[in-house]
Structures are given as C-alpha cells and as structure tokens.
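Before anything else, here is the set of structures, which you'll find just below.
Just so it is clear, none of the values below were taken in a lab; they were calculated from the coordinates. Quick caveat: nothing in here was measured; it's all calculated off a predicted structure. Cβ atoms are built from the backbone, for glycine too; each structure is taken alone.
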Structure I
Amino acid sequence: MAAPAAQNKLIRWIDYRLPVFTFLQHELQDYPTPRNLSYWWNFGSLAGIVLVIMIVTGIFLAMNYTPNSDLAFGSVERIMRDVNYGWLLRYLHQNGASFFFIVVYVHLFRGLYYGSYKAPRELLWILGVIILLLMMATAFFGYVLPWGQMSFWGATVITNLFGALPLIGGWLTHLLWGGFAVDNPTLNRFFSLHYLLPFIIVAVVMLHLIALHQHGSSNPLGIDKKGPQDSIPFHPYYTVKDLFGLSFFLVFYAAVVFFAPNLFAEPDNYIPANPLATPAEIVPEWYLLPFYAILRSTPDILFIPAKLAGVLAMFGSIAMLFVVPWLDTSPVRSAKFRPVYRIFFVLLIVDCAVLGYVGGQPVDNFTLLLGRTGEVWYFLHFLIILPVLGKFERPLPLPTSIAQAVLKGGARPAGSGVRMEKP
C-alpha cells in the first residue's frame with residue numbers, strides 16, 4: 001500500500017539530507033543475492049536476532065542485578081521470584097547464550113564446508129572469528145555473575161590459567177582479580193565487561209556486514225556470480241526464507257525456555273559461592289568444552305610445562321581459525337566438489353564432538369588418551385591435512401554459472417553433455 005503523500009515528502013526530505021532510506025533500500029531490499037542460497041545461510045541472520053535478544057534482556061536484567069559478592073546471588077534470586085517476568089528475562093538470557101553459540105557454530109562450520117573464507121572474503125572470515133572470541137569472553141564474564149559455586153570456582157580456575165603466561169601472567173591475573181583472589185572487585189570488573197562487550201560485538205558485526213556486502217554472499221556452489229541471471233533481490237525472496245527459518249528456531253528456543261529452562265545449567269550454580277567448598281567437578285559451559293578439553297589434555301612439551309602448554313594450545317586452537325584462508329590451498333571453494341575433503345570435514349565435526357565430551361568428563365586414563373588424540377587430530381586437520389589436501393585432491397568440474405545449476409536442478413559439471421536451453 002502506498003504511503004501518504006505527506007509521509008513520502010517527509011521521507012524524501014530526510015533522505016536528501018541523510019540518505020538512510022536509500023541505504024536501507026539498497027542494502028536490505030535491492031541487494032543482489034545469489035539465487036541458490038540454502039537454509040544453511042539462515043544462521044547468519046539468526047545470530048543477529050539472538051544478539052538483539054541477548055542485549056535487550058541483558059539490559060533489563062542489569063537494572064535489577066547487584067554486582068556485589070555479598071548480594072549478587074540474592075539479587076538473581078530476587079529477579080527470579082519478585083521482579084515481574086524476571087524469571088522469563090533470566091531464562092531467555094541464560095538459554096539465549098547457548099542458542100547463540102549453537103547458531104554461530106553452525107554458521108562457522110557452514111563457512112568451513114563451503115569455503116566462505118576464501119578470497120576475496122578473508123577479512124569477512126577474520127571478523128567472524130573476532131566475533132566468536134568476543135562471544136566467548138562475554139559468555140565467561142556472564143557465567144560468573146550469578147555468583148554460585150560453579151560461577152566462583154570457574155572464575156578462579158580460568159583466571160589462574162593466565163598466571164602460567166611468562167612475564168605478564170601474574171600482572172594479568174591480578175588485573176582481572178582486582179586483588180589477590182577472586183572476590184568483590186573481580187565481580188565488579190566482570191559485570192562491567194559483560195555489559196560492555198555486547199556493544200563491541202555489535203560494532204564488529206556491522207564491520208562484518210560491510211565486508212559481506214562488499215563482495216556479496218558466498219553460495220553452495222562456491223562460484224562467483226557472472227551476471228544478473230545468477231542473482232535475485234534479497235527482499236522478498238530471502239527475507240521470507242529467513243522468517244521461515246526464524247519461526248522454527250523460535251519454536252525450539254521457546255520450548256527450552258518454558259519447558260526445560262535448566263537444560264544447559266549446572267546444578268552447583270544454584271548454591272551460593274563458597275570459597276571454602278570446592279565442587280566435585282569444575283567445568284565451563286558446554287560451548288567451551290572442546291577448548292577446555294585441549295587445555296586439560298596437553299602434556300609437557302619439551303621445556304614447556306603442561307599448564308603453559310595447555311594454555312598455549314587452547315588459544316592456539318582458536319587462533320588457528322584466523323589463518324584458515326591461507327592454510328586451505330585448494331582452488332575450489334565448496335566441498336560439494338571436493339569428495340575427499342568432505343570425508344575429513346566429517347571427521348573434524350566428530351573430533352570436535354569428542355573433545356566436547358572429554359571436556360565434560362572427569363580426568364582418567366581413557367578420557368586423557370581420548371582428549372590427546374582429539375587434540376592432535378584437530379591441529380593435524382588444519383596444519384597438515386588442509387594444506388596438503390588442496391595440493392593433491394582432484395576436485396569435480398564446476399558448473400559454468402549459478403543459473404545453470406539452478407535451472408537444471410543441480411550442480412552439473414561443465415562439459416557433461418547437458419545441453420542448455422533458454423528458460
């Protein structure tokens with residue numbers, strides 16, 4: 001329906017001086033998008049929506065939270081029992097963190113499978129990894145705020161790890177603590193950082209989107225658009241598709257929030273923090289377990305003690321993602337045309353799942369062996385398999401264009417004898 005003339009006049013007046021409507025029209029409606037994007041590409045927009053949910057619920061929770069070691073646990077209980085809809089805000093925020101990581105991990109592995117990190121999208125990928133790092137830091141700081149047993153001891157264990165770093169370790173640990181142990185100054189620091197970092201994430205997300213729109217989205221075939229026939233406007237085709245995916249996502253999100261709100265929670269965190277009573281097992285949230293498994297499984301390496309080696313291996317496993325665009329030497333982007341790489345990609349997913357399992361189990365001979373095997377395979381995949389496979393793997397022939405694959409019902413190789421008819 002057309003807008004009233006006065007409204008159009010107002011919009012034109014604003015747009016002439018501040019072209020925000022022209023920008024939105026170009027970037028959100030007319031933006032040319034590959035015509036073959038699958039539902040795996042929904043997870044980018046889902047991540048943005050969950051980020052907004054986390055920020056909005058976090059702001060309202062902060063209005064009722066008290067960042068004091070004597071009052072923090074009680075203030076969280078007050079939010080749950082006395083604040084109108086406080087229980088809903090907390091469960092949306094608490095479970096939203098897990099759903100945020102689920103969405104981002106799917107988005108990450110989709111990028112690894114379809115080669116979305118390859119030129120000219122290296123910086124786009126690097127910004128995505130920075131977002132992941134900021135998410136991990138934000139989630140860790142937020143996990144400490146309820147000031148339950150797992151919050152307190154998780155903060156104690158993780159911050160102590162920085163002490164293993166030579167030269168700056170002790171200084172950095174005391175900077176995080178604000179004293180000589182995890183206490184009230186630590187809680188205040190973590191609350192401030194937990195409130196600040198989501199807005200930094202928003203800023204990096206904006207850079208991520210600018211980099212995305214510079215060269216356009218990747219696509220399942222991993223080939224570039226060669227003309228108007230290979231793309232369609234983002235709206236209404238992909239807005240409708242994103243809304244359809246969002247409806248399914250919200251069903252699962254709501255099911256957990258209303259019917260299993262403590263599915264991802266640790267029972268020990270419903271006990272007030274007690275520095276004199278250590279929980280039987282101190283484990284981080286599930287989305288950090290693979291990295292925690294690498295930390296615990298790393299042995300002494302030459303003259304490097306196990307604690308320092310574990311910290312370096314843990315951070316190295318994340319830093320590895322920054323250089324993936326240069327480790328992958330294959331000229332073909334998409335794994336759809338790389339049959340051997342597909343096998344190793346599945347093995348990588350299994351390996352990450354195994355590391356996640358190990359990270360949540362008590363340390364014994366079996367889990368230690370399993371963790372070390374998983375750690376070796378993880379680094380082997382990125383440092384050895386990825387570069388070598390790109391040199392020796394013989395990929396399948398690529399289609400001549402996106403339109404060819406779409407209009408003929410699949411990615412038929414060029415020169416396969418298929419005669420192209422005019423649509």
Structure II
Amino acid sequence: MKRTIKLAVAAAIALSATSAFATNGDHLIGMGAKARGMGGVGIGMSHGAESGLSNPALITTVKGTEISFGGTVFMPDVETNLGGGYSKSDADLSVIPEVAIAQSLGNGLSWGIGMYGTAGMGTDYRDATGSASNMNMVTNLQLMQFAVPVAYKMGAFSVGIAPVLQYGSLDINYDMNGPATGGQSTTQGVAQDFGIGYNVGAAFSEEGLTVGASYKSAIDMNYKGQLSKASVQFGLNDPDGPGALPAAGLSDHLEQPAEIGVGASYTFSGNTIAIDYKQIQWASAKGYKDFNWEDQNVYMIGYQYAQDSWALRAGYNYAKSPIKEKSAASMMTPGDYDGAVLNTLNLLGFPAMVEQHYTVGASYAFDKTTSIDLAYVYVPEATETFNNSAMTQAMAAQGGDPLAATYTSSVSTKHSQDAASVQVNFKF
C-alpha cells in the first residue's frame with residue numbers, strides 16, 4: 001500500500017504543472033470520474049475517497065482504506081473575433097490530476113488526504129494572425145487544492161471538515177499592437193500564491209436515501225503584478241477618462257469564491273438517482289466582482305445503474321454563464337470605457353461562458369481490490385458577443401496606433417469542450 005501511495009503522490013506532482021479550463025465559471029463540474037460521469041453530483045451521494053472535497057462527511061462510507069488516483073484530459077475549443085475574423089486559441093489540451101485517499105479508523109471516525117486540480121482557465125492567441133491578432137493574448141490561471149478531510153459518523157448522521165491549502169498561478173500577456181495604446185504587457189511572467197480555506201459537510205443516510213449539505217469557504221489569492229499592471233495598461237479606473245494615465249487599475253487579488261450546496265440521492269434495485277444544487281458566489285469574490293461576474297446557480301442530475309462488478313452512469317449539469325456584459329457604447333459616457341475593456345478581457349482572456357454539460361461514465365471492478373472509473377463530458381458550443389465600442393473609440397482618438405481602425409465595435413467568442421476522465425481505485 002505504501003508503494004501505491006507514493007505512486008499516487010508522484011502522479012499528482014508530475015501533472016500539477018498543467019492547466020485546467022473553465023466549466024462552472026472556472027471550476028470543474030466534479031471531482032473524480034464517478035462524479036463527472038453523473039453531471040458533477042457529489043454533495044448528496046458518496047463517491048468514496050473522491051468525496052473529500054465535495055462533501056467531506058461522505059468519506060465515512062469507506063470501509064478500510066481506499067486510494068483513488070487519475071485525472072482528466074481536457075479539450076476546450078475557443079475562438080474569438082476582435083476584428084479581422086475568428087482566431088482559434090492554442091490552449092486546447094490540458095491534463096488535470098486528482099489523488100484521493102480515505103481510511104476508516106473505527107468508532108465512526110474517518111480521515112483522508114487529497115490533491116486535486118480544481119479550477120483554471122486561459123487562452124493562447126500568441127500565434128494568431130490577421131489585422132487585430134486578438135492582441136496575441138495569452139492567459140493562464142491554474143488552481144490546485146490539498147485537503148485533509150476528517151469525518152465522524154454516528155448512526156445515520158455524519159459530519160466532516162476538510163482544511164484546504166490552495167496553490168494558484170496566474171499569467172497574463174498581450175500585445176496591444178501599438179505604443180499609443182500600451183504596446184506589450186508589463187506583467188513580466190507568472191505570479192504564484194498560496195491560500196488557506198476549509199470545506200465542511202453533513203449527511204444523513206438511511207434505507208437507500210442520502211441527503212447532504214456542504215459549504216466551501218472563499219480562498220483569497222494575490223497574484224502580484226498581474227491584474228494590477230494589466231488593468232492599468234488598459235486604462236481601467238482612470239478618473240480623467242480613457243488614455244489620461246495614470247489609471248488606478250484593479251487589485252491583484254483574485255479570490256476563489258465561497259460555495260454553498262445541498263444534494264440528495266436514492267438507491268433502489270441497483271439504480272441510483274442523484275440531484276445536487278450549489279451556488280458559486282462570484283459576485284462577492286475579490287477580483288471576479290471587479291470583472292462583473294454574477295453568482296452562479298448550478299443544477300446537477302445524475303443516474304447510475306450498478307451491478308457487482310460494473311456500473312454505468314449518465315448526467316447533466318447546467319449553470320448560466322457568470323459573465324455579464326457591461327455598458328460600453330460610448331467613450332464619452334462615464335464608465336463605458338471601463339465596461340468595454342472588461343467586456344474584451346472577459347471574452348478574449350477569460351471566456352468562462354459555457355452552460356450545459358452532458359456526461360456519461362462507467363466503472364469496472366477487476367477484483368475486490370482494484371477497479372477503474374471512466375467518464376466523458378461533452379459541452380456544446382456557447383457563443384457570446386459583447387459591445388466594446390468605447391474602447392475602439394478611445395484607441396482611434398489617441399492616434400498613433402496604425403491598427404486601431406481594424407478593431408470592431410464588439411468582441412465575439414465561441415467556446416465548446418470535450419473531456420475524458422480516468423480513475424484507478426484500490427481498496428484494502
């Protein structure tokens with residue numbers, strides 16, 4: 001078992017340098033292949049060791065010791081038109097790791113440890129060509145969480161808490177195609193930070209019915225020199241109007257928001273139906289509220305049919321895009337220039353706009369010790385167009401930018417996703 005744990009930890013460390021992309025905002029829809037095969041449900045249905053982050057109270061369902069490790073191959077397809085036609089982002093393949101361990105200590109007490117790639121987003125237009133070239137923008141946000149869930153079960157009730165250490169990195173680079181509008185970005189490489197938070201959960205399970213609730217605290221992150229320098233260079237929060245530097249810019253804080261959720265599942269004759277709801281509180285999170293993100297209500301439904309050695313799953317996940325368009329019609333209207341910049345940055349660099357997820361999954365147990373889980377997530381294309389007229393007007397008014405006239409009065413993005421997950425489990 002010690003050798004297996006070492007391999008699992010090594011796998012997580014090796015994969016943690018890769019990036020993820022947005023699903024529910026910038027959050028993955030579920031932790032582990034079981035959850036992802038059922039639309040992300042995991043608050044009111046146990047997935048064994050994988051439940052450590054979704055609802056730590058549910059690791060009490062593990063008998064003995066369970067080790068689960070694997071990951072998700074994530075394949076977003078993003079295209080943006082800032083002028084001169086659509087260009088495709090090269091950030092179209094990522095690997096997202098997960099390692100989870102849970103153990104029953106007896107007398108109702110359980111504990112675990114996990115390392116999870118939980119969230120991220122980004123685009124890569126460094127090789128884009130054409131009149132506007134999408135500013136050759138490259139953005140990359142990566143988040144990974146380390147958690148130690150502890151849970152206690154008494155009769156049909158269980159409670160759990162998981163202290164969380166979060167690692168994050170953020171990189172923003174671009175070329176605004178002309179010195180009069182700022183030219184190349186001054187963000188100067190990747191910024192990194194650690195943050196601390198916690199997850200708490202509770203569950204009631206009896207006669208096939210499980211009901212759960214969970215709360216995840218906000219985790220503040222500070223990416224020095226990223227959001228502040230990029231936003232100043234774009235002229236955000238300039239009291240004297242666009243182009244009259246120095247602008248105030250934005251803070252470097254980008255807080256992963258708090259979440260609150262409830263869920264339920266019912267199992268009968270090998271069938272399980274599960275429903276989860278959670279709210280992701282973007283509107284009150286530092287950084288995201290500056291980008292005008294709204295709270296997301298996430299609805300998940302999943303189905304599983306299980307026999308002794310195999311299981312089949314399907315699910316659906318829906319959450320309205322958190323990105324809200326701001327007024328941006330005229331540079332002469334107070335606030336419209338800032339609105340145009342934020343509209344552009346959201347769709348060009350952080351297009352977390354997909355809404356629907358269709359999922360399928362399966363499991364097969366080779367013996368009483370070893371099993372494998374598979375999942376596939378399909379996200380149909382979402383298209384969004386935001387006004388950025390005030391920004392285009394300001395660029396033209398400043399003069400000196402030979403490409404200012406090539407930018408359109410709007411920014412349009414198309415975004416779809418495919419993802420495949422594999423999880424290997426060992427029980428002792």
Rank structures I, II by mean count of other Cβ atoms within 10 Å over residues 52-59 and report only the one at the top, that is, the highest.
II
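Taking mean count of other Cβ atoms within 10 Å over residues 68-75 as the criterion, which structure among I, II has the greatest value? Each step should come with its number before you reach the end.
Values: I: 17.2; II: 22.6.
Ranking I, II on mean count of other Cβ atoms within 10 Å over residues 68-75, first place is II.
I have -3500 for helix-only ellipticity at 222 nm (-39500 (n - 2.57) for each DSSP H run of 4 or more, over all residues; to 500), calculated from one of the structures I, II. Which structure is it? Present the calculation step by step, with values, prior to reporting the outcome.
Numbers: I: -19500; II: -3500.
Answer for the origin of the read-out: II.
Comparing mean projected area of the Cα convex hull in nm², for residues 220-339 alone across I, II, which structure shows the greatest value? The partial results should precede the final answer.
On the way: I: 14.4; II: 10.3.
Going through I, II one by one, mean projected area of the Cα convex hull in nm², for residues 220-339 alone peaks for structure I.
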Note: log10 I(q)/I(0) by the Debye sum over Cα atoms at q = 0.07, 0.09, 0.12 Å⁻¹ at -0.35, -0.56, -0.91, derived from one of structures I, II, originates from structure II
